[in-house]
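Enquirer: Okay, got some structures for you below.
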Structure I
Amino acid sequence: MIVSTISVTEDVKEALLKIAAELQIKLGRRVDLNDAIRYLLRTRVKHPVLLDNACRPIPGFEDAYKELRKERMRDEERTRRKLGL
């Protein structure tokens, strides 16, 4: 098995150790940090509805985007006039 080293902050390390200890009690065997990380990856909760809601455009986005583009064109035109381009 190939292993590698990762760096984590002290608070993350403490949280992983706590999870590993809880797993050890639950499973009744020795558990290392790799097992704790594997457990977290395997049991993570997925919320596709939340992702869909987060990726949905907000109401009024199209109008705001058109206004932003219009103002940007005005800014570029003022810059061209100012610099004589």
Structure II
Amino acid sequence: MNDTHPDAARVQIQLLREAGPKRRLAMAMDLTRQTWWTAHAALARAHPDLSELEQKLLFLEVHHGRDLAQRVRAYLRKRSA
């Protein structure tokens, strides 16, 4: 789905082409950070009953898989024992 007008898309692409590698990397990192924050905030709103750690573990499970989340949970249990 694309809701960007074709003229606006052409301008965006031109601006990206004109930006140097450092600027493009910074933009990509900012977008990644914003996307991560938005996804985490959505999980926090959907699960306000969970602690911050449990929310982070749920984020890990949703975005990186159950196996990794279970291994991290086991590591944290072992570390706190």
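Enquirer: Which structure, out of I, II, was percent of Cα pairs over 23 Å apart calculated from, if the result is 47?
Expert: Going label by label, the one that fits is II.
Enquirer: Kindly point out which one of I, II the value -27500 was derived from, the read-out being helix-only ellipticity at 222 nm (-39500 (n - 2.57) for each DSSP H run of 4 or more, over all residues; to 500).
Expert: The correct label is II.
Enquirer: Moving on. Given 1.6 as the derived value for distance in nm of label points 7 Å out along Cα→Cβ at positions 39 and 55, which of the supplied structures I, II does it correspond to?
Expert: The structure behind it is II.
Enquirer: For volume of the Cα convex hull per residue in Å³, for residues 15-62 alone, which of I, II scores largest?
Expert: Answer by largest value of volume of the Cα convex hull per residue in Å³, for residues 15-62 alone: I.
Enquirer: Among I, II, considering only FRET efficiency 1/(1 + (r/R0)^6) of positions 23 and 47 (r between Cβ atoms, R0 = 35 Å, to 0.05), which has the greatest calculated value?
Expert: I
No lab work stands behind these numbers, since they all come straight from the coordinates. Keep in mind it's a predicted model, so treat the numbers as computed, not measured. Cβ atoms are built from the backbone, for glycine too; each structure is taken alone.
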